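The following blocks contain the structures, represented as structure tokens.
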Structure P
Amino acid sequence: MMDRIAAILGAARRERVFSAAAWSYGDAKGPWGRGMLGTLAWDDADGAGCPDVAESSLWDLASVTKPIVAMAVMSLVESGELTLDDTIGDHLADYRDTDKAGIAVRDLLTHTSGIPGQIPLFQWNPTSDGLLRAIRTLPLLAPAGTEVVYSSQGFIVLGLIAEAASGMPLDDLVRCRVLEPAGTTDTGFGLPENRRAEAVATEDDPWRGRMVQGEVHDENAVVLGRPAGHAGLFATLADLEALGQALCARGAGHGGRLLSSSSYRVMIAPRTDHLRLRRTLGWQGVDPVGSPAGDLVGPNGFGHTGFTGTSIWVDPEAGRYSVLLTNRVHPTRSSPAFNRVRRAVNNVAFAAPTTTHPPTADH
């Protein structure tokens with residue numbers, strides 16, 4: 001099965017869908033199969049001259065940041081610092097006179113807030129204050145709870161609520177409540193200057209006028225200039241494996257418990273089956289057609305994708321996870337072949353027979 005995934009991803013690389021890929025699938029005890037291929041960037045027609053992707057390579061997780069932040073929010077619900085029915089206005093004073101004051105935390109987590117999400121606010125708001133002001137004044141697309149509208153802006157607001165409720169900066173909160181209990185060692189918001197060369201390159205970005213490597217790809221996150229709820233985390237393959245294992249273990253990580261069993265159960269329960277798309281609290285569910293999870297994950301599977309070409313999916317009933325990391329936006333974001341590649345990799349991962357864990361795996 002591992003060879004089959006390598007073949008799928010190797011063929012995609014030859015078609016220049018991405019320059020690098022890493023993958024892992026397994027259960028709560030560790031990976032059954034894992035690997036990586038390619039180079040940190042395209043240097044010439046073959047990628048010759050660029051460093052090979054390695055265990056230490058750092059991947060821009062993009063929107064895979066969202067469910068990680070959502071788990072920090074769920075930990076605040078556990079500790080009584082938040083409830084799912086708390087509203088934006090309860091925690092953010094500058095929203096109390098807006099049409100968003102009554103939107104609940106649960107609506108932000110399920111993308112049913114009505115706050116528009118696919119708007120390049122960075123193009124008209126070059127400062128953090130201006131961008132946050134623009135979010136406050138965006139007209140709602142629908143009343144809260146009535147429609148699934150994917151909203152990065154909603155998760156930016158959710159990150160602000162988490163900071164206000166906890167009294168902690170978002171990066172510290174996520175590290176203490178999620179990353180350390182999961183047992184990750186290299187995941188965090190942004191990268192120090194001395195580690196940027198270890199990052200997998202993303203886009204040759206016309207907005208920045210250069211190739212992006214070691215800086216967050218999401219432009220709104222760049223303008224915010226601070227840890228945000230929607231994007232900005234970088235991680236290694238080993239760290240995403242640790243997260244996958246913790247989720248297969250119903251919230252028990254290598255460094256402690258991320259979530260109680262009650263929180264885990266509530267978090268992964270479908271919330272929007274009466275609407276167009278299936279969402280849980282912070283996670284994508286398995287939609288009936290075209291799910292990026294593929295065709296073989298169980299009906300209660302959950303996961304998330306990232307615009308840069310990253311994803312993590314979990315089948316809680318089978319106790320399996322599948323992680324795929326690529327830089328499919330390199331050098332440009334036009335990569336129509338990638339969706340099928342991701343589905344094919346997940347199909348192989350979730351079809352893999354139960355196996356013993358490789359003795360070389362460090363998990």
Structure Q
Amino acid sequence: MGDVSSTQERTVPCAELWEIGVKALQKVGVPDGDARTVVEILLRADLRGISTHGIRRLLMYIPRVRKGLMKAHPRIGVSSPAPGLRLVSGDDGLGPVVGARGMAEAIDLARTLGTGFVGCRDSNHFSAASPYVLMACKERLIGIAGTNAFPTMPPWGGLGNIVGNNPLAIGVPCEGEAPFVLDMAMSVSSRGRMREMADRHEKMPAGWAVDRAGRPTVDPLEGLKGFVLPVGQHKGYGLAIALDILGGVLTGSGFATGVKSIIQQWDEPQHVGHFFIAIDPVRFLPWEDFCARLKALYAILRAAQRVDSETPILIPGEHEDRLEQKRRAEGIPIDDATLETLRGLTAGKYDYEIPKF
């Protein structure tokens with residue numbers, strides 16, 4: 001099987017990757033509308049510099065679609081247990097399809113009621129969390145998105161892969177400013193970054209991971225055999241559990257070890273759960289006043305004394321917004337081997353090594 005990792009990169013127009021992605025998904029029976037939704041979410045991650053959750057994820061999604069672990073034609077259901085609440089049953093559909101439906105339902109509730117909370121169950125890996133909150137920001141709504149994930153962390157003070165890194169994103173729109181976007185997983189680093197460092201024979205920073213006996217290590221290979229650590233130590237562990245409760249326990253999805261790996265486990269679906277919140281700020285104060293107050297906050301932050309006079313103080317999401325504009329104009333960097341494999345998917349060529357992250 002071919003190796004899809006490569007150090008050689010090229011810049012590919014977003015439209016070209018869009019066409020490749022949609023065709024690859026259509027080839028395995030995903031309807032056109034759903035294929036477009038998936039590729040839009042994945043490419044938004046690439047555009048904002050989150051390449052580990054971008055278009056290369058199709059190399060993991062498509063084999064699972066072919067095995068029926070991610071359904072090309074899910075029968076997604078939506079119920080309304082109470083005003084302001086909706087539950088999306090994803091029927092093991094592609095995560096971005098289920099996730100986009102969840103945020104769309106939250107947006108609909110916010111438009112009607114001022115706020116909405118939507119839980120999603122029976123879903124799969126949904127890429128990065130920021131594309132979903134940006135859906136809300138586009139509608140002048142505050143967006144919050146969270147998901148649980150395959151466990152890669154131990155409980156604080158314990159051993160074993162029991163806790164997911166369970167990402168959370170918060171997005172806030174503002175007229176004339178890039179949306180505030182915080183998108184973070186609850187681990188210090190991802191296993192993907194550690195694997196890249198191992199491939200380059202580099203040491204990783206202390207505090208990223210421990211070995212299988214729980215001892216600190218700077219060897220990424222030992223860290224991969226062991227466990228990644230939560231950001232903020234016990235605080236990140238607590239946040240990860242909170243997100244698992246909201247995304248997994250509450251929605252009826254898998255939680256903790258009940259969430260399966262997209263790469264390592266091929267005998268059942270992932271059982272991922274998500275949640276989405278949308279809030280209409282104009283229910284609190286006029287849009288112009290809300291934006292003016294946000295800008296005043298940003299002005300205070302930007303006026304702070306700098307450690308390095310050459311390095312500006314940025315608002316979360318500002319760098320990613322600039323990168324997205326640049327990549328929309330110039331293209332998205334992608335390694336040659338991954339690009340070749342993606343092109344092969346459009347012709348039904350599936351003999352390749354699935355990436356390990």
(message) Quick check: 24.8 is what I get for mean count of other Cβ atoms within 10 Å over residues 104-111, calculated from one of P, Q. Which structure matches?
(response) P
(request) Check the numbers for Cα Rg over 2.2 N^0.38 Å across P, Q and tell me which is largest. (result) Q
(message) Quick check on the output: 2.9 is distance in nm of label points 7 Å out along Cα→Cβ at positions 304 and 328, derived from one of P, Q. Which one produced it?
(response) Q
(request) Assign the value 12.9, calculated as mean count of other Cβ atoms within 10 Å over residues 8-15, to the correct structure from P, Q. (result) Q
(message) Quick check on the output: 21.0 is mean count of other Cβ atoms within 10 Å over residues 312-319, derived from one of P, Q. Which one produced it?
(response) P
(request) Could you figure out which one of P, Q the value 1.03 for Rg/Rh (Cα atoms, Kirkwood Rh), for residues 64-207 alone was computed from? (result) Q
(request) Given a value of -11500 for helix-only ellipticity at 222 nm (-39500 (n - 2.57) for each DSSP H run of 4 or more, over all residues; to 500), point me to the structure among P, Q it was derived from. (result) Q
(message) If P(r) over Cα pairs in 5 Å bins from 0, in percent, for residues 144-343 alone is calculated from each of P, Q, which structure is the one that comes out at 1, 7, 13, 18, 21, 19, 13, 6, 1, 0?
(response) P
(message) I have 5.8 for distance in nm of label points 7 Å out along Cα→Cβ at positions 32 and 216, calculated from one of the structures P, Q. Which structure is it?
(response) Q
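Readers should treat all values here as calculations from the given coordinates under stated rules, not as data from a laboratory. As the structure is a prediction and not an experimental result, all values here were calculated from the model. Cβ atoms are built from the backbone, for glycine too; each structure is taken alone.
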